[in-house]
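Undergrad: As structure tokens, here come the structures.
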Structure P
Amino acid sequence: MSWVAAVARLRARREPGVLVTVATVRGHAPREAGAKLVVGRTGAWGSIGGGNVEAVATDRARELLAASDAQPELIDFALNDKVTNQHGVQCCGGTVQVLLEPLHVVRAVAVFGVGHVGLELARILVRQDLDLHLIDSRSAMLTDQRLGVLADAVAQVHVHHTPLLPEEVLEQLPRGTHVLIMTHDHAEDAALCDAALRTPHLGSVGLIGSAAKWARFRKRLATEGGHDDAAIDRIKTPIGLPDIGGKDPATIAVSVAADLLRTFEAGAD
């Protein structure tokens with residue numbers, strides 16, 4: 001498997017990895033600058049030349065995978081018989097510098113309701129490196145023509161048409177997915193709130209709407225749903241930054257996106 005395919009595979013499986021690259025070569029070395037190795041928790045793909053260089057880099061990559069705040073780093077190797085190595089002698093005669101870049105699991109966001117606000121929000125979020133799930137019970141909201149504005153996405157976009165029970169998508173979402181509920185139907189919103197509280201692997205849950213809407217939902221979640229106050233408090237509403245006003249869909253979307261990015265920065269993965 002090529003290193004490009006290995007990176008794509010790790011991303012699809014939502015597994016972390018480390019991309020190891022021969023950054024510089026002086027003199028003779030097993031591989032040229034640019035050679036790459038991808039290290040995952042249970043496997044490795046590609047090669048930077050084998051021997052001590054590859055073994056040390058692989059060991060360090062696995063240490064980075066176990067760290068919570070791993071950052072890119074460089075390792076220098078001298079390839080001569082005077083150097084004490086961990087994994088045997090390499091005496092090609094040159095020097096090699098290897099770059100290790102952690103490949104973190106990207107965040108995932110699910111937007112339930114791709115109406116006016118939802119589409120504007122998607123247009124912002126697709127510029128981020130994340131997995132973006134767009135869910136709507138109305139097929140007209142998810143046509144290729146309408147979603148064409150997302151064609152230059154950085155994000156990986158996943159479209160879900162769920163004509164009957166949108167809440168069933170919640171179980172399919174990756175662990176830690178941040179959920180934003182903004183459908184066209186308050187009954188759909190209420191069902192999604194109830195289902196989200198019963199889906200423990202999710203990240204943050206946000207609901208668009210007024211204080212009056214939330215008061216009705218909160219009472220229903222307690223009396224009909226049987227949720228206690230601590231569980232109900234998992235739902236953040238209203239979503240968006242409080243100091244950004246305006247009811248235009250694009251303005252609301254900017255506010256909601258900024259609030260979500262602030263959640264990311266706070267480390268609420």
Structure Q
Amino acid sequence: MDGRMSVDVIDIVDPDDPRVDDFRDLNSVDRRPDLPVLPGGRPGRGLVVAEGVLVVQRMIASRFTPHAFLGVDKRLDELADDLAQPTIEGLPFYRATAEVMAEIVGFHLNRGVLGVARRPERLTVDDVVAQARTVVVLEGVNDHENIGSIFRNAAGLAVDAVVFGRGCADPLYRRAVRVSMGHALLVPFAAAENWPGDLHDLRDRGFTVVSLTPDADAVPLADAVGADRVAFMVGAEGPGLSETAMRAGDVRARIPMARGTDSLNVATAAAISFYARVAR
């Protein structure tokens with residue numbers, strides 16, 4: 001154990017070393033460790049993978065407690081203060097050269113360090129909205145980069161929680177966590193078990209549910225964000241929100257657009273909505 005750190009530093013020279021199996025084949029279609037279900041319905045590991053110094057720092061600070069790290073010596077030094085945390089005492093930091101690391105993960109990782117965690121017990125919608133004033137509800141958002149961007153925007157613009165309706169991609173896939181800059185591990189989220197019934201539960205809790213739509217008959221966004229508790233609801237690019245979901249909301253709101261443009265990327269639209277709420 002390095003005297004500056006709580007972790008055990010273990011040198012890996014053989015890329016086939018089984019101790020680093022949790023980091024192996026990150027780009028593999030049928031073996032990726034972050035997949036809870038593999039092609040064909042086989043059970044996967046469903047691990048949470050953090051890439052890069054900043055994301056690993058946020059993993060250490062989150063409820064997604066890492067159980068191992070893999071990285072080059074330079075990143076070990078950069079993380080020295082974070083790796084001194086008592087919460088990760090005794091965990092292995094597998095140190096490898098960039099070449100050995102590339103053979104393990106399946107490609108050259110510019111970020112030079114990975115953390116891996118097991119998925120903790122899922123939070124419920126009640127858990128994540130109990131103390132919240134602003135939440136975002138997603139329906140049919142199945143692009144991992146959009147989900148990651150929404151988490152990053154939520155963290156930066158005072159959104160307290162994310163609620164997933166039907167048809168959404170897994171926010172803990174490696175790409176979503178990476179694009180979120182680790183905020184998918186810090187902003188609380190939960191999946192709705194009763195869709196769209198949970199929208200009625202939000203209204204019962206005092207939330208005004210604002211459905212974002214390009215519909216010209218919807219009210220301007222600025223007129224819909226002033227309630228004490230607001231839940232913004234956004235849908236996938238293209239189809240948008242289902243009519244069933246919008247009927248369960250309180251108000252339909254649009255972002256005023258210049259002529260010739262009818263909509264924005266879903267993560268961009270969500271960010272504008274979050275900012276309108278903050279600015280209000």
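Here, each number is a calculation from the coordinates, and none is a lab measurement. Owing to the predicted nature of the structure, the values given are computational and were not obtained by experimental measurement. Cβ atoms are built from the backbone, for glycine too; each structure is taken alone.
Undergrad: Among the shown structures P, Q, from which was the value 18 of relative contact order in percent (Cα under 8 Å, 6 or more apart) calculated?
TA: Computed on structure Q.
Undergrad: While we're looking at this one, here's another question. Out of P, Q, which structure matches 1.5 when distance in nm of label points 7 Å out along Cα→Cβ at positions 208 and 232 is calculated?
TA: Q
Undergrad: For helix-only ellipticity at 222 nm (-39500 (n - 2.57) for each DSSP H run of 4 or more, over all residues; to 500), the calculated result is -9500, so let me know which of P, Q that is.
TA: This value belongs to structure P.
Undergrad: Comparing distance in nm of label points 7 Å out along Cα→Cβ at positions 48 and 224 across P, Q, which is largest?
TA: When distance in nm of label points 7 Å out along Cα→Cβ at positions 48 and 224 is calculated for P, Q, structure P comes out on top.
Undergrad: Ranked on percent of Cα pairs over 13 Å apart, for residues 136-199 alone, which label among P, Q comes first with the largest value?
TA: If we compare percent of Cα pairs over 13 Å apart, for residues 136-199 alone over P, Q, the biggest value is for P.
Undergrad: Can you tell which of P, Q yields 5.2 when distance in nm of label points 7 Å out along Cα→Cβ at positions 16 and 248 is derived from it?
TA: Q
Undergrad: Shifting gears a bit: Which of the displayed structures (P, Q) returns the greatest value of mean count of other Cβ atoms within 10 Å over residues 168-175 on calculation?
TA: Largest calculated value belongs to Q.
Undergrad: So if we calculate FRET efficiency 1/(1 + (r/R0)^6) of positions 24 and 112 (r between Cβ atoms, R0 = 41 Å, to 0.05) for every structure here (P, Q), which label has the highest result?
TA: Biggest value here belongs to Q.
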